[in-house]
Structure 1
Amino acid sequence: MSKILQLDPAVARVNRGFQYYWDVIKELSGKQKVFTAEDVARKCARGAYSEVADYIGRLRIAGYLEVASSFGDVEGYRLLRRQLNYPRIRRDGTVLPTSGQQCLWNAIRQLGWFTPDELRIAASIEEYQPTPATVRSYLLKLKHAGYLSMRKGARGVYRYRLQPAMNTGPMAPQILRTKAVYDPNRQKIMEIISVKESS
């Protein structure tokens, strides 16, 4: 049997995930120059070490980090390249293009009132062409989380606009696997979510 946990967005914070790990790495590199995977993991949610170590390995292969010191099995790393959004990297070091949600968010921040189809066109790049269903899903989740105003336009087509107070920053609000909306600019969950906990 399972029960439903209701998470309050005012207190629901996510201290894991690639964007969070990347932010911690940048913070540590500014304070102490050389850091270990354990240093990063200590600032993350419990049990995140394996994910942190995996991501650090990807960053090193892709040339974002270098090994600056070694003490037995423990390596110290130095950050070589900085950027706002976390580098999206496969395990073999291949750098991936901008995520679909980031493309949509970039376009939302640039447009005034827009229809889903206008957003789909504005967000399309060579590596990413969102489907109408993807655009609608992202818009509805952002609307539910309070990011967007909505009104019915001509011919019954809904138009959306980013609320000025919710233009929280350049990083796209992310739809988590739990169907929550997570804002990496504020490092918090913006939408009340339900999470099933097995018992």
Structure 2
Amino acid sequence: MKAIVQEQYGSLDALEVQEVERPAAGDDEVLVRVRAASAHPDVWHVVCGRPYVLRLMGAGFFKPKNPIPGTDMAGVVEAVGKNVTQFQPGDEVFGETIGSMQWINGGAFAEYVTVAEECLLIPHFFKLMFLSLFVKQLPKPNLSMPSKKDTMAVFREFLEAGRITPVIDRTYPLSKASEAIRYLMEGEPTGRVVITP
């Protein structure tokens, strides 16, 4: 499969499209064929490796632990692990590829990515699924933080009720991921910057 690969921290010019092995879903994971992934400030911070504290927080000290950037994505389920109960091949899903902090590469800038079951949701309409990841307009959290699954469920509800409207500023092909991140860093995007395989 094709993926954007980051061998080291630093320049966006070091991001390359490479052929890599397609991941296999673990017992509690879902293999998703990515249709869209979003570029956002968390991605550019990890690609650049700054602030340096990110490296100490788990991203990898000298180089990224996961060489494929991206965390937010939407796509179609290709396969499920043996313990997965909520999804089946063909389901349209959206979510985040990592269940914890956002300061690491999550593998979404690729044709396929594996995602923990609890990090995905199924929207009622495909259009919402495609657009749902590209605007973060959730209510301010109270002192007790909801789980990622609960947060994504609220997000889906707001989208379906029309209480929030996704906005996409620009779309780039996978091969232009570095340009997408550069635009995000240097431009003034008015919505999400989207990368499509």
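Just so it is clear, none of the values below were taken in a lab; they were calculated from the coordinates. Just so it is clear, the model here is predicted, and its values are computed rather than measured. Cβ atoms are built from the backbone, for glycine too; each structure is taken alone.
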Given a computed value of 10.6 for Kirkwood radius over Cα pairs in Å, for residues 29-68 alone, which structure among 1, 2 does it belong to?
1
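For which of 1, 2 does distance in nm of label points 7 Å out along Cα→Cβ at positions 149 and 165, calculated from the coordinates, equal 3.3?
This figure was derived from 2.
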For which of 1, 2 does mean count of other Cβ atoms within 10 Å over residues 21-28, calculated from the coordinates, equal 19.4?
1
1, 2: which one has Cα Rg over 2.2 N^0.38 Å, as calculated, at 1.17?
1
Computing Rg and Dmax of the Cα atoms in Å, for residues 45-108 alone gives 14.3, 40 for which of 1, 2?
2
To test your reading of the models, identify which of 1, 2 gives -10000 for helix-only ellipticity at 222 nm (-39500 (n - 2.57) for each DSSP H run of 4 or more, over all residues; to 500) when calculated.
1
